[in-house]
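What follows is calculated from the coordinates using simple rules that are stated; it is not laboratory data. Bear in mind that the values here come from a model prediction, so they are computed numbers and not experimental data. Cβ atoms are built from the backbone, for glycine too; each structure is taken alone.
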Structure I
Amino acid sequence: MTVQKHDVDAVTGTETTGHEWDGVKELNKPLPRWWLLTFYATIIWAIGYWLVYPAFPTLAGHTQGILGYSQRASVANELKAVRTAQGGLRELLAARSLDQIKREPDLLRFAMAGGAAAFQTNCAPCHGRGAQGFVGYPNLNDDDWLWGGTIEDIHKTINNGVRSDHKDTRATQMPRYGLDKLLEDRQITDAAEYVLSLSGKSADAASASRGQSVFADQCASCHGFDGKGNQDQGAPNLTDDIWLYGGSKQAIVESIRTGRGGMMPAWVGRLDPVTIKSLAVYVHSLGGGK
C-alpha cells in the first residue's frame, strides 16, 4: 500500500489536500481541536436542554421536559404573589367609585402607580411616554378634551374606545366633504379659511367671509355657530388654536376633505376593570382632567 503525498504550497509551506479548482489548491488546515471540542460540547448541551425543558412539538402540544418547567406557570405564580402582597388594595379599588378613589389617599396612590405602569405599556405608543400626544393622537396634559375631561368621561372613553367595535363606543363621524363630493374644492378652501379666522389666523378675509356661510350650513350643527365645539359629539373647539391634526391651512383642508375619523380601541376585555380605573385616575391627574 502506498501513501499518497500531496503538494506543499510554496507560499505558505502548508501541505495541500489534493483538491484543486481552476488552479487554486486547497490547503490542509483542519479546524483547531479546541474549536471542535467546543462545537461538540454545544451539541451535547442542546440535546440535554431539549430533554430537561419543554421543547419538541407533538400532535397534542409539546414535550414537558424532565423538570416539567413552565414559564407561564412561573409568571402566574409571580403575579399571584404580587397580588397577595398588595394587601387587598385591588379589591378595594374594584369596589370603590372613581370619586371615592380620589378621596382616599392610600387608594389614590395605589391607583396612580398602577395607572402609570399601565399607561406606559398600553397608551404611550400612541400618546407618548409623557402623554404629550402626536399628530392624530391627543395631548392628555392640556385641558382640551374631545369627549369631556371629567374622570367619569375619561373612564368611559378608555373603557369603550372611540369608533371601536364596542357597542357603546364614542361613535360620531365627521363627513368626508371632499372624498364624498359633498362640497366643491373652493368651498372646502373657503371653509378652512373661516376656521382659521376663528383663532385669528386667517390671511384671506374674502375667502373667510365666503367660508362662513359654508361653515354655518355644514359644520355649525356639530361645532356650534361660534366654533367652540360639542363634547357630546366629539366635535373639537376650533377657536383655541389647539389642533389634533395640525392647524395649518393645508391640514385643515385635509381634515374637511377626508373627515379624518381616528380610532381608539375599547380597552374593556383587553384590560381588567381595576387597571382601567387606575388608568382613568392617572390620566385625569396629568394636569388636563377637569
Structure II
Amino acid sequence: MISQLKVPTNASDIAAGTPADIIAFLAGLPLISRPIISKWFRQNPLTENKQDLSPVTIADREVEAALRAAIAARFPEDMIMGEEYGTTGNAGSPYCWIIDPIDGTKAFISGKPAFGTLVGLLHDDWPVAGLVDMPVFDECYIGLNGFGGAGHAECNGIAVTPSRQTELTAAKLATTSPRALSPKRLIDFDRLADQVAVTNYGGDCHNYALLAAGHIDLVMEDSLAAHDMMAVVALMMAAGAAVTDLEGTPIRLGHSTSILAAATPQLHQAAMALISAK
C-alpha cells in the first residue's frame, strides 16, 4: 500500500498537471508524514495549549513543516495554509494547499488511533482535491472534486462510494463530540439522533472518510476551522456525497464553519429539514 507508493517528480506547475499527477502526489505525502507520526505516537510527547486552548504537539509541528516543504518544492507558485504555521507562498495564486497535520490531536495524545493527516487543494477558494490519511489504520483516502475536470475517490487505490441510504430512520449518524457543537446546533443534532438508527461519537476526520466509503451515512459538525474542512469536503464530494454547511450552502474557504454531509441528496434533504425545524 503506502510503502509501494512514490512521490512523482513531473508537472511542477499544478495548472499543467493532470488528475493522475495530483493523485500520485497526494498518495506520496504519507511517505513523509507517517514516519514522523509513528515516531511520536504513544510516546507521550510534550503537549502545549494554543490560544484557543486546543492541544498541539511536536508531532503536529514536524508533520506540517515536512508537508509544507514537500509542497513548496513541487509547486513553488502556490499558496500554502496550515494549522500550525499560517499562510505562506504566493498569495496571488488561484491554488492553495491547506494542511491539518494531525486532525484529532486529542485522540493522538490519548493513544487512540482515530486521527488523520489532511491535505486539501483549493482553486479560487473551492475544494478540488483532498487527502485524508489515517496512518494507524493504513487507510489513505484521496479525492478529486473537479480538478482537471475529474471526479474520483479512492482508499488505498480502490474506488469508494457512499452508501445509497435515503431514509433517516435507517441511517448511521456521526459527530466527533457534542461538546464541539454550539448550543443551538446541539439541539439540532439531538433531533437527528432521535430519528436515526445509529449515533456514533468520536472519529474526527475518519467519520468523513467512512461516509465517502459507504460505512457512515450522515455526519454533522460545527465550529470548524478551514483546515478541518477542505480536504474532507473534497473527498466526500468526489465520492458523490451531498455536502453543505448547516445552512445548506456549498462549502468555500472563508465562508463556512460547519458541515452537514450525507450519503445521498435525499438523506441530506431530510436531515436539513429536521435541523431547520423551529
Identify which of structures I, II gives the largest calculated value of distance in nm of label points 7 Å out along Cα→Cβ at positions 15 and 87. I
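Any idea which of I, II comes out highest on relative contact order in percent (Cα under 8 Å, 6 or more apart)?
For this comparison of relative contact order in percent (Cα under 8 Å, 6 or more apart), the top structure is I.
Computing mean count of other Cβ atoms within 10 Å over residues 167-174 for each of I, II, which one ends up highest?
Top value of mean count of other Cβ atoms within 10 Å over residues 167-174, among I, II, belongs to structure II.
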Structures I, II, by distance in nm of label points 7 Å out along Cα→Cβ at positions 63 and 127: label with the highest value: I
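Here Kirkwood radius over Cα pairs in Å has been calculated and equals 18.6, so which of I, II was it run on? Display every interim value, and only then the final one.
Numbers: I: 25.2; II: 18.6.
The read-out was computed on structure II.
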Given -14000 for helix-only ellipticity at 222 nm (-39500 (n - 2.57) for each DSSP H run of 4 or more, over all residues; to 500), calculated: source structure among I, II: I
If you rank structures I, II by distance in nm of label points 7 Å out along Cα→Cβ at positions 31 and 151, which sits at the top with the largest value? I
